[in-house]
Structure I
Amino acid sequence: MSLIDAILVDTKARLAERKRKRPVAELRSMIPDAAKAASTFVDAIRSKTFSIVAEIKRRSPSGGRMDEANILEALGVYDATASVSAVSILTDEDHFGNSLEDLRWARKRTDKPLLRKDFIVDEYQVLEARAFGADAVLIMSGLHSDDPARAVGLIDLARSLGLDVLFEIGMTRTGLQEQRKLIRDSSVVWGVNSRRFNTSPVRAASRLGAFIGKDLSTDTDVHRDLRSLIPDGHLSIAESGINAPAYLNSLRTMRYNAALIGTAFLKRGVNVSDVVASFDQEIGSHRRTLNEDGQRRASRFPVPTG
């Protein structure tokens, strides 16, 4: 059994349990009063030349447990950091240690857009996302490779609820071309995830990975290899395996608009405030360089007056 197979077994079991406890009608009744961010997920990303979607999770199958002190401090750091355009909240209990209650908690403590990141296979999960305060939801292409129209149906439902969508590729290319043809909403944000989901759970949770806090199941070459599959005109986000501020320059060169980062900020052996500051400084340095280049070009070619 692959890692993704194991995750889906647990996801569907948890989903069935939640459906028994909270009927769809009750979930829908929560939506009109559910809080929203000051800005949409799409607008927050579009408003910056390059930015970070910063993640909160308690553990990962490959990196092991995150540092509890970092988890407690993370949202405050993210909220105060200019280059963080949005916050991603993992809501998978079995493999990432979070739940929908973490989404509700975050909604009360930040005005920045929240992305519900989970393994979404059912319309009920999309309704949950809006009811618990998410502004965007992750839809993974690879979970719907056998039925491309199902992914589009989930996207359409999300948009009807006022949720933006991060449509993620990288797990498999099966069904992707058909999904590309069916996704007509230009506001859909495309993400490229470098994680190898076809690895086994045992390998993903290797003792070495848990000990050093390093994600051993990512391949960042995927960010470059799959970038051309993102349709023109769509915002794009690189996900997973982003561990060093210097790598952001490569992502900008590849024409990504943002990077989704979690483990690098939260793992053991680092301080979330210091690491986020180093990424923020890298983005700020690049922004200043662009401004200086623009000013030099303007001085060389002044606009005629009179």
Structure II
Amino acid sequence: MSHQDQLGVRALKLLAEEWMVAVLHGLADGALRPAELERALPDAGHSVVMRRLRHLLENELVSYNHQPGIPPNARSAGVPHQAHYNLTDAGRMLLEVTAEAGRWEQAWCLRDERRGPAGTLAIRLTADEHMRKITLLLADGPLCTKDLGRRATDLGRSALQRRTRELVLAGLLERHARGRVPLYELTAAARHLALVAMLAGRWEWQWSRPEHPAPGRDLDKLLHLLAPVAHIPEPIAGICRLHLDAAAGDHPDHEHDIYLAARAGNLVALSGAPTAPPEAVGHASPEAWCDALLLREGPITTSGNQALLVAVIGSLSTALLA
């Protein structure tokens, strides 16, 4: 899977640019002239602020209003020209992603690990396609370095070692030993980071539709990431199949099935189709599944045990939003 297929990666890479979150936050309270924004961000510098504003303008995240000035004359000192930048609706909604990234940092990071505007660290971690790939490979359980290297073929040995070391330092991985073999396992912090990716993906579907939309092809893996921290009432048991429909005009091979088993108060993401038919089935686009999980609404076609499906979706949603 290329990084372009990762959920929310376009929005997250935009936010991960140096000073981008700070510029967005600087415009949150209303329109500002570049000079006013520079005074609010004295360490950024004029050229950086202007580059970020231009990038936001190109992506229609800010609007630009220019009022020409009036030159001075014998009876008047004149009026200088005014140029203001203001967030568009799309830009304001992108602040929801930064806000959630900030909440994740408050919950899971020590104070001295949080540098720069709130959410910067979480965004940087989620935007890095190689770090995302490593966490998704570990979604179903711990792996040794050799198994990780076998599955992450696009990463060389030294790059993989560097990434895993960074993820351990960030609190997303724990390193254990099985005899002499080191194992890497995801922490709860890594699993809850899925919410940032899903919010960024939902923003993309709403505001940034590419020519050939394919965001969300790793939504199935993000749900594998989330399932172990979800809890479901113990009397409820059974297997659900969540089907991710292909986008309009996309290849049928881009459809995916996620099998989740409710057992003894827990959700278990199955690695493949079970031998027996699932008790409940839901069909929807990745966008609709995101809405169902984030907003508890979305056009989902259901069959079978609807109470089981509702309980599974509810437990995933609660785990995301807790």
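Each value in this text was obtained by applying a stated rule to the coordinates, not by laboratory testing. Just so it is clear, the model here is predicted, and its values are computed rather than measured. Cβ atoms are built from the backbone, for glycine too; each structure is taken alone.
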For relative contact order in percent (Cα under 8 Å, 6 or more apart), structure among I, II ranking highest is I
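Which one of I, II has volume of the Cα convex hull per residue in Å³, as calculated from the coordinates, equal to 149?
Working: I: 149; II: 166.
Computing volume of the Cα convex hull per residue in Å³ on every structure in I, II gives 149 only for I.
Using distance in nm of label points 7 Å out along Cα→Cβ at positions 44 and 228, single out the structure from I, II with the greatest value. Kindly include the intermediate steps, with their values, before the conclusion.
On the way: I: 3.3; II: 3.9.
Largest value of distance in nm of label points 7 Å out along Cα→Cβ at positions 44 and 228: II.
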